Structure I
């Protein structure tokens with residue numbers, strides 16, 4: 001028998017993980033508003049500018065599953081420290097970039113660091129706090145930081161670009177990363193098979209846990225498959241969904257992921273144990289976060305464009321207009337935490353998805369002659385509260401019934417689903433909006449395209465509500481023993 005080594009301080013673990021998640025979410029949106037200024041300063045070609053955003057999505061999304069498994073094998077604190085350090089150094093390099101390729105390389109490095117640190121952060125949280133009200137509250141704080149970082153990134157990007165320099169959208173991450181790094185050594189357990197487990201005195205047959213051999217082939221296939229999938233999707237803005245290049249890339253991605261699935265059934269130490277997906281909690285939560293991320297990313301995109309290209313607001317004013325959205329996300333997260341503390345995640349997910357769908361349907365009524373108070377404020381509050389009710393419990397659902405030894409894998413899988421949902425949803429619905437406008441650039445035509453995209457986005461949250469009702473169980477399973485055999489960890493949660 002084994003138990004966790006004494007010494008972890010849950011409060012500091014929560015603080016470090018929350019700060020880390022905030023900076024990863026911030027970086028997803030802080031650069032977008034600064035793209036015109038970046039192009040003018042560094043001399044990006046029009047078609048190359050999108051790589052400032054796309055390369056981060058490519059490396060982050062492609063390596064998340066590998067990062068999740070690595071933190072199970074080599075230690076969660078180790079991966080979190082390494083990932084944060086890489087992220088911070090690359091943020092500094094991006095802020096100092098003098099050539100387009102230097103900024104693109106720095107953004108790629110940020111994605112690599114985030115892919116290592118993000119699943120380690122969530123896994124550290126779920127293994128520090130046992131299933132129950134304390135974990136729900138901790139995940140609520142983590143979710144609030146994630147939501148606030150994404151929404152405040154738009155505000156920070158606008159203010160920094162307009163009143164300082166675009167370089168500060170990269171450098172603003174440094175003090176946040178430094179804070180997380182300062183908190184980690186003092187308050188976090190090492191975790192992973194290499195550390196964090198000790199022999200219980202007097203326990204029979206107590207032997208050290210042997211580190212599993214890395215699944216190299218699975219890692220190559222998963223990383224290449226997810227990377228190609230993200231690459232094919234994000235380049236649809238240039239080549240289109242029906243082009244031979246897009247179809248060929250997506251077909252190759254599907255083939256690689258199919259080969260990965262076959263490989264995982266034949267290896268003794270898989271990168272992703274496919275039995276994990278037989279859990280209704282894990283499978284349902286990943287589908288839900290895919291749909292919710294697609295809706296959230298797309299809503300941010302269309303509302304930001306509506307404010308700037310239809311209503312004519314500047315970068316700073318656009319950022320300020322997102323403050324109610326940020327407040328609503330935090331409010332929804334707090335409310336969800338209270339609901340899930342006494343009931344199952346489904347009790348918050350279903351009404352949250354319905355509320356978000358209603359808010360987006362309201363958003364779809366935007367008009368070229370509208371304004372912030374009449375067309376943006378009300379829908380922002382309704383949509384954001386609903387989105388907070390969805391995103392806060394989904395992490396709890398995705399880790400329900402998962403043993404500590406697979407916490408990193410489950411966290412990496414959840415983050416991969418979130419990233420893929422955002423990329424695929426945004427690319428698909430941007431195409432829908434562009435098709436609606438028919439190439440016109442006048443405010444009325446753009447408004448029509450954005451309204452259509454927001455209406456379709458509302459449908460994603462309706463689908464999320466149906467998935468939550470149909471897939472997620474109505475009661476929690478018993479928490480597994482941390483070292484329970486892999487095949488028995490999710491007993492009672494399968495379909």
Structure II
């Protein structure tokens with residue numbers, strides 16, 4: 001008698017994980033009361049302040065320092081006028097309850113559609129990027145490049161991890177390099193596989209690089225700078241500790257990745273994703289024979305040069321010109337046109353390659369939109385401010401060390417729901433920063449707790465970048481957590497120690 005084969009349990013896909021999180025957040029809106037802080041924003045057209053009461057009623061105030069003092073907002077008025085503070089800022093001690101909006105069933109579905117609509121600029125970037133990669137693959141540029149690279153990286157594999165992770169972490173800590181790293185996966189995956197590593201090594205190198213960099217932000221304008229300005233402190237004074245912390249965390253991250261990567265290179269069965277090891281090599285290396293001499297055509301070389309220049313222009317634009325996804329999408333779309341002209345492929349093959357490449361990243365694009373839906377539910381249900389108000393009441397009156405450690409944990413929780421660094425800064429700093437004066441510590445410590453708490457939870461928060469990154473390498477979330485949980489413990493302890501040191505040096 002034949003026995004039934006037991007089905008292997010599979011971890012839910014990224015889509016399902018986000019839907020589960022969205023459903024749980026939606027259910028929380030029935031439990032958490034709705035409420036708002038009053039907000040103050042600078043109107044660039046009329047050159048005055050607009051104050052929005054918790055009820056939603058708006059009125060104008062003169063754009064003066066006296067107005068900010070009146071509302072106990074400890075920010076220089078010039079920071080609003082020169083665009084440094086470009087989002088509405090919460091007014092301390094202004095929280096009020098508002099009637100709950102019971103629209104859960106409708107909101108659950110509409111938020112997903114709205115999330116995709118509101119993320120259209122990022123989605124366009126991902127699809128255009130996928131199309132460009134499709135063209136580069138189609139004319140054989142990547143395979144030829146891998147053949148040329150195969151001999152050069154032998155014995156130097158570790159340098160790949162150090163160089164890539166170090167540069168990405170540097171980009172994260174200085175100008176907030178994050179979503180833009182999506183462009184790096186399709187190019188670096190075959191390079192790392194060729195070096196004998198696996199896709200988890202690629203994920204660890206790229207995602208940990210950007211996560212550690214943005215977590216230990218030094219001069220990142222989207223987190224440290226805006227948070228410091230909103231808290232009314234000079235960010236430069238706290239730089240020595242933050243730079244030291246960034247170096248330590250980056251080195252620890254590199255060691256963690258390298259130890260694992262070298263185990264896999266020496267014995268592939270040690271890979272956390274060994275069950276897909278051969279499948280990944282077949283997919284990304286296309287069964288290319290790297291023992292053959294490289295046969296680089298000028299069209300292939302030019303395609304890779306154009307694609308490389310697009311990366312350089314993207315990084316320059318984001319860092320120097322403040323570009324966002326519309327601008328960098330234009331960069332890669334332009335690169336796509338140039339590659340189409342010089343690829344050596346027929347018009348039909350170019351179009352088909354572009355469409356196929358874009359379709360490969362369609363799942364990533366949809367995940368980005370679904371993740372945005374969680375923030376929409378939080379905003380529309382007016383529960384974010386309630387959570388903020390609750391925690392601000394709990395932490396006042398504590399001893400300095402317990403206060404800063406507890407605040408770090410508070411920001412881990414807040415960061416799960418509010419992944420926007422600038423959004424969390426302008427909402428929380430006017431509320432949390434004054435509490436530092438109450439317990440007798442420097443406000444710079446509050447900036448650290450905010451940065452490190454938000455950055456720590458981003459390593460695993462489904463509402464952040466991790467699920468999109470996992471889809472780029474086709475790895476399940478449970479495998480990622482199994483791989484990184486020890487590093488999470490190490491980083492958590494490092495943050496607690498550094499926060500304690502901050503109390504002594506600030």
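Bear in mind that the values in this text are calculations on the coordinates, not laboratory data. All of these numbers come straight from a predicted model, not from anything done at the bench. Cβ atoms are built from the backbone, for glycine too; each structure is taken alone.
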For mean projected area of the Cα convex hull in nm², which of the structures I, II scores highest? II
Ranking I, II by distance in nm of label points 7 Å out along Cα→Cβ at positions 87 and 463, the structure that comes out highest: I
At a computed 0.45 (FRET efficiency 1/(1 + (r/R0)^6) of positions 167 and 351 (r between Cβ atoms, R0 = 41 Å, to 0.05)), which of I, II: I
If helix-only ellipticity at 222 nm (-39500 (n - 2.57) for each DSSP H run of 4 or more, over all residues; to 500) comes out at -24000 when worked out from the coordinates, which of I, II was used? I
